[in-house]
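Colleague: Okay, got some structures for you below.
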Structure 1
Amino acid sequence: MLGGELKNFVSTLRVLVDEAKLTVGPDGITSRAVDPANVAMYDLELSAAAFESYESSDGLLGVNLERFESVLKLAKKDDLVQVSFDTSTYKLLIVIDGVEFTMACIDPDSIRQEPEIPEMELPINLTVEGSQISRAVKAADMVSDHIGFRCVEADETVFIEAEGDTDDVSLRLIADEYESLDAADGRALFSLDYIKNISKKLPKTEDVTLTFGDQFPMLVDYEIADGECSVAAMVAPRIET
């Protein structure tokens, strides 16, 4: 697999956790992780088609993401990275441009159990270029430690906004500025730290879908690795009184 794409997969999980379970199988690799405070969760599905060559039976690996990410720093964006698993030693063999690393895996049972994704009917569905979200988050970070997402159904408009002690900021998204919108009246407030960390991994020039409702969690969906890896993030809201 290309170094840049594998780095992106690992660094996305690293936004929330230092260790993760990787479920491997013939069709690819999946991983689900939740942060220690139970505020945010990632669910990633990396297709076998993302690799130059891929072969795997069903299995579950525990991986130190911090260590894995450090090893991958030696790979350039277009370097091919070879990863294999030795079942006798329970170690990963990582080959980058002729350099071989062996990295011990972690007992999956020692890693926090991943949660189930709850069933939710969220009425607002916005698809917009990732750079728009990143721009709004950067502006919000100047005035507050919270960020709100608000939809006005009658105007088919979404506002991404923040209110500080003295200053406010708002990004207004109208029809010409998003790809699609299923509109409903609603507003949800989130901790900016979590949204900011998630926004750092968003593809800037590709579509990102936000699904939310009035004081409900928000789902953030997008693709990486030329569409061969789906990423879903979920963030719990801060309930307003």
Structure 2
Amino acid sequence: MPELEVEHVSVYYGTNQVLQDISMTMEAHTVTALIGPSGCGKSTFLRLFNRMNDFISDFRHEGSILIQGQDIYAPQQAVEELRKRVGMVFQRPNPFPKSIYDNVTYGLVLQGVRSKAVLDEVVEKSLRQAALWEEVKNDLRKSALALSGGQQQRLCIARVLAVEPRILLMDEPASALDPISTAKIEELIYDLKQQYTILIVTHNMQQAGRVSDKTAFFNYGHLIEYDDTGRLFTQPSHEQTQNYITGRFG
């Protein structure tokens, strides 16, 4: 069974249709890159999986979105439970104005975890997974806001990993970072797919080529092409895809 299934999904904000009849499946432990021009619907598509679009008052959708065969928009779906399984990393690092330690444990504390031994263990494990432990292990009580931008982004990833999701959504996670920090995030994505299923929105063609197993090209709310990344970049099936990846538009 695929980890994620999207079947004939259309999305509307009021009368404005922003996604049109999208169908695709994503396997577990893969990285899927979502590419396309600004405003083509890829971030809206990403936010379907943790129901972040629900916060938009005139949002509605048609079709079904399944995680492990379960319809996440079914009436009985507890949205908070869903968001524990589907973590999100945003474009700009957004650490809380708290210590590094308190940032990582935030979600667990909200869930009622109080054991210092458990929290200590999760902090180390999550920071190691986010390739940040060695840099901050002696400064866990330091403000997260004192970290560099790249470190802050890895801290935000650690904060997501601490609540043990299955799926990671990343909305241009390196676009605000310098090249060295970007390389660290890309290495991290490659490592994390051993344990997680990852969807990443990126405007960076080279980044999509480096980190993803499959790539989906969106344009004007349509899924134009979805294929293995190597094939899509070297032998695209559609002229629109060819034009986009060669820089002729977008």
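Colleague: Say we calculate FRET efficiency 1/(1 + (r/R0)^6) of positions 44 and 100 (r between Cβ atoms, R0 = 35 Å, to 0.05) for every structure; which of 1, 2 gives the highest result?
Modeller: Top value of FRET efficiency 1/(1 + (r/R0)^6) of positions 44 and 100 (r between Cβ atoms, R0 = 35 Å, to 0.05), among 1, 2, belongs to structure 1.
Colleague: Right, another one. Here helix-only ellipticity at 222 nm (-39500 (n - 2.57) for each DSSP H run of 4 or more, over all residues; to 500) was calculated and came to -4500; which of the structures 1, 2 was it taken from?
Modeller: It was calculated from structure 1.
Colleague: Which of the displayed structures (1, 2) returns the greatest value of Cα Rg over 2.2 N^0.38 Å on calculation?
Modeller: The structure with the largest value is 1.
Colleague: Okay, moving on. One of 1, 2 was used to compute distance in nm of label points 7 Å out along Cα→Cβ at positions 20 and 124, and the result was 2.8. Which label is that?
Modeller: Source structure: 1.
Colleague: With mean count of other Cβ atoms within 10 Å over residues 36-43 computed per structure, which member of 1, 2 shows the largest figure?
Modeller: 2
Colleague: Using mean count of other Cβ atoms within 10 Å over residues 68-75, single out the structure from 1, 2 with the greatest value.
Modeller: 1
Colleague: Further, regarding this structure: One of 1, 2 was used to compute relative contact order in percent (Cα under 8 Å, 6 or more apart), and the result was 27. Which label is that?
Modeller: It must be structure 2, since only it matches.
Colleague: Let me ask you something else. Starting from the value 3.1: which structure in 1, 2 was distance in nm of label points 7 Å out along Cα→Cβ at positions 12 and 148 calculated from?
Modeller: Only one of 1, 2 returns 3.1 for distance in nm of label points 7 Å out along Cα→Cβ at positions 12 and 148, namely 1.
Colleague: Same structure, new question: Have a look at 1, 2 and say which one yields 3.1 for distance in nm of label points 7 Å out along Cα→Cβ at positions 76 and 220, as calculated.
Modeller: 1
Each reported figure results from applying straightforward, stated rules to the coordinates on display, with no laboratory input. Since this is a predicted model, take the numbers as computed values, not measurements. Cβ atoms are built from the backbone, for glycine too; each structure is taken alone.
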